[in-house]
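Have a look at these structures, which come just after this line.
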Structure I
Amino acid sequence: MNGPESEEPQLRRAVCPGSFDPVTNGHLDIIARASKLYDVVHVAVMINQSKQGLFTVEERIDLLRQVTAEYGNVEVESFHGLLVDFCKQRDIPAIVKGLRAVSDFDYELQMAQMNNGLSGVETLFVPTNPTYSFLSSSLVKEVAAWGGDVSHLVPPLVLEALNERLRRD
């Protein structure tokens, strides 16, 4: 049978990019909200060879897969290079980014305009839940390294991995 009846509906796809070193409850909030809006959400872990992370890319992917497993429509993988190339290779028309403050918007708007100009990929800005408006992976690592309590800022699995890594180093 030919015609519109035989065509499969196009899946609505988006990507949530980041370094996720480590993944925080703020990241998970944005991923969870995106998973309600899109059929498939790709979580893209950036590979930055010039920057030594606390966790390897493989460890970050593993942690993300475990803490996002409940959503069912989230796929986690790494990427290297331009995000728009990642999007093109997977037919992803939208990037979902969380915004914490006006300072985030200034930078992210420039990136959104560049990405759209390069490939036509749209960026959807999602305001961060006020509970997480101050939260960043860097801040979590710094507080945890000094022995501060970050248990309310990261999933339990991530807290365990974070404490183990900081004890070992």
Structure II
Amino acid sequence: MTTSLLWKVRSFHQLNVFELQAIYRLRQEVFVVEQQCAYLDADGKDQFADHIFGVDDDGRVMAYCRVVQPGISCSEVSIGRVVTHPELRHTGLGKSVMERAFKCVDDRYGKVPVRIEAQLYLKAFYEQQGFEPVGDVFLLDGIDHIEMLRPAEGQFSRV
């Protein structure tokens, strides 16, 4: 299997039905089935987000995240639903999708802080991407999470 993907950035309204279905399939495959977490994935935020995804030659979405406008999830821009297909984990795709998300944020909003609600077991990964924990661990849909913030470029860490 090749890890060569066609990367796309689309607003919700630019997604075609095939892209949307492939995105929801990956999100449900990982967040609902694999993680055994029954929750409402269609949370009403997709319409206010840019969707970054990598598609393989068969049209499958193999990596994905969304960049949500400020004021929807929190006061800052937020990144969420970060996911890689199980077949391509540990290949650097997570870092690639985050780099593309940061470029999307920079292009749309400038050098601004970015907030996430990270699954706790991925805290070290997000710290490598420049995020810092800003709160206590909390339970979300039965999974431990932690709120993290990536300061705007040029801002100093609180540490």
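All of the numbers you see were taken from the coordinates with simple rules; none came from a lab. Everything numeric in this text was worked out from a predicted model, so none of it was measured. Cβ atoms are built from the backbone, for glycine too; each structure is taken alone.
As an exercise: mean count of other Cβ atoms within 10 Å over residues 11-18, calculated from one structure in I, II, equals 10.9. Which structure is it?
Checking each candidate, the match is II.
Could you figure out which one of I, II the value 17.1, 65 for Rg and Dmax of the Cα atoms in Å was computed from? The correct label is I. Here relative contact order in percent (Cα under 8 Å, 6 or more apart) is compared for structures I, II. The highest value is that of I. Each of the structures I, II was assessed by distance in nm of label points 7 Å out along Cα→Cβ at positions 43 and 59; the largest value belongs to II.
When helix-only ellipticity at 222 nm (-39500 (n - 2.57) for each DSSP H run of 4 or more, over all residues; to 500) is computed for each of I, II, the one that comes out at -13500 is I.
Taking 1.00 as the value of FRET efficiency 1/(1 + (r/R0)^6) of positions 75 and 147 (r between Cβ atoms, R0 = 25 Å, to 0.05) derived from one of the structures shown (I, II), identify that structure. Answer for the origin of the read-out: II. Please state which of the structures I, II yields 23.2 when mean count of other Cβ atoms within 10 Å over residues 19-26 is computed from it. Source structure for this number: I.
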